[in-house]
1. Thinking only about distance in nm of label points 7 Å out along Cα→Cβ at positions 295 and 439, which of 1, 2 has the largest value?
2. Match the computed value 2.5 of distance in nm of label points 7 Å out along Cα→Cβ at positions 79 and 119 to one of the structures 1, 2, and report its label.
3. For distance in nm of label points 7 Å out along Cα→Cβ at positions 191 and 375, the calculated result is 3.2, so let me know which of 1, 2 that is.
4. log10 I(q)/I(0) by the Debye sum over Cα atoms at q = 0.16, 0.21, 0.24 Å⁻¹, for residues 103-150 alone was computed and gave -0.52, -0.76, -0.87; which structure, 1, 2, did it come from?
5. Out of 1, 2, which one gives -8000 for helix-only ellipticity at 222 nm (-39500 (n - 2.57) for each DSSP H run of 4 or more, over all residues; to 500) as computed from the coordinates?
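The numbers here are math on the coordinates, done by the rules we state, and not lab data. All values derive from a computational prediction rather than experimental measurement. Cβ atoms are built from the backbone, for glycine too; each structure is taken alone.
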Structure 1
């Protein structure tokens, strides 16, 4: 049933993509652009599976990896992810998104294979060295390669989507993140169930995994498969990207395409160098604001997505009665995050394009208000109502994916411009994971004292996100303002011409 719903959502996303054509592109262009973004997007989604499978492995390993150890490992990876954009953002601006996504998928695949080998050695009792040190190193390297994914998808998007279409692409970007979360948590959990000595789950995904990757160790669960299987999938998508992906419409024989972003005002004769890119991005106040908004979204997104299942796992052991009210959420966590993330991304993107002239600040501010309310509800009902807490956590995902898709997936490209969008979006997305690293360390420590600190710690970051979103309420790139003004004048002329047409009947 879950797989059917996700497939239905994917079909709906594809339909909405073709239905949304405000610039009246040719059908041939729309189809070629779909062939471009779909495999690129699925590669990015499965990168998420190869990223958050660590969360699934943590619960499967039980006491072998404590939540404090998990917090340190995850923090190491996210902090490396955040700073790596200073290297790979300018590099992807130079080499293009196609090469970037291939580096991401193949590099992450290799690191997942190494993490699978390490898990095998630990589970089988053949490695006695420090688990935190080994997994921190491997996960940090995994996240270094993963960081090429976000900048690559946005780099390619910047050449293929006009600013007035990017709100919807931001929704597609959020949808791809949501699919990745579903693959990571639900498919990842299915892999864990299929790898058990005595499986109890009989779902389609679990049965398929058992049939394809059956491993009988005779004495322990084959938990390492949660790393090996995503690695195989990533290699497959890397090969597809090599064949189908084009960095720009010009490479696909459609000619140059003016996207009306910040690059439209650049002098065509100016040579784009790494130094110029970094200078332009780091001298822009609006880029700092976008980056800080996404920093707060990183704290909030992973603060919920990463820790809800850990919280549930502890409640299962300490308060079975309370846990009964959480079972629906824990069993469908990936699916729920996927569905709400898709809704959140599309609502935020469409509201931005259709109600606020492609301004990204207003819907981001609205979503932060929603998150403030939800976090207060979680704090009040944390140990009183598992249903209210679970519902609030799921709706948090809806709101925070809306913010993240608008900032990393859209605003950074708008203000960075297509020539330097990888650097701009990289810095912004890097701040997401610096925020994620902060919350990982903080909540791992605070929750060991009391889970009440979990939602309370997150509330100030939602207020900060609201304040910063309000600061960029009216911001648009100059080229976009000129484009909107030109379209408004053209519409006014057409309306005036129609009003002077004499009705033949009179």
Structure 2
């Protein structure tokens, strides 16, 4: 066995080449006394953190701050101890053994292996039929070893298990109460998040604890308002920026100078959500993918280093992260021009109309921010070039297509395959890809597993249920002098590090 007190999360290459961190309002964050004012992009649903299967991005941030799991993330996205104080991994990679810290649950009962195992099983059960549930499928058994030792057994190696256990959805409440490390108190439209003293969590007291931390005064609001409040000097941190709100980052010199971009990977593209009519055939779905001017969409945002892609799985997912690049698909339609691709797509649309069907009119569900409107305007022209009319609707409206903007939870091929699995996105999915991915999850031979993953990726992309455009983008605004923040590969930021006061 080998000890693993801290396991660094798998690195993902940076989407952008520039670190846009210029201090234009020096020291504001450092000189503030009292709570640190933070804005978090979202709405009232951010506080509904009990329904773990469908947390909003803002809800993930709040749940991670108030409900610890076995492990958690630091500011840089590295896995760190939480309820488990240390762990070891068996030599074959099929067993993870966790030593629990001494302490108590919020109801005063001791943290022991039996209560932790029960909470872990509930958390996993709540994620059935979700992409994260598929990620956790290699778990065979969660069991008590001794009063303070828990073992998780796997049917096949899962090198990113610690990263998965650190996800907010894997937090372990007790009697619906979180174990910290922050306590949350609502104050009208705001929330005060305060570090819970160690002695109130059943831990040994820490000298000068109160002087070493500060609370956060958090407001949940649309990102447009968060940017305005940042520019007005009313908050020092604004979290939760996406492509939808990216144009807001450059509205003033102040906001531009404090933008932090996260080095994320994931999916940004179009998902087929109703595979009827024109979209019933994979080749006609491919017509949409052929028509998209990805260079034009990416260029409209003027972000250095952001590249378009036609791949489901990025080319920089390393082979040792679980995929054989020799059997997986690369960029599509290499050697053909956009005009050539559109000509082929136009033929398929015309053949559909010649069969007696009306010209396709497709509804695309997407947010209503300036970034999404920019993407829609480009897609509107792209699809018009091949004879398809596109209409934009809200995310809750009935549609045939949906704009996808998701950050990978870990840097392996399996995550991307799980996002388009038939149990998660049934329209336009590939049962063959699912079967191959399931075989890969259960396969102990690394070389065979890599081949299966490559084949699964090829089958998934050929189904054309998901039409890639580029990687996602995530950004925040952070005032100079604020500590506890760092760009990270997961696209959301842990709140507890922001409570630490620099000495």
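1. Values: 1: 1.5; 2: 3.9.
The maximum falls on structure 2.
2. Details: 1: 2.5; 2: 1.8.
Matching structure: 1.
3. 1
4. On the way: 1: -0.44, -0.67, -0.79; 2: -0.52, -0.76, -0.87.
Derived from the structure labelled 2.
5. On the way: 1: -26000; 2: -8000.
Answer for the origin of the read-out: 2.
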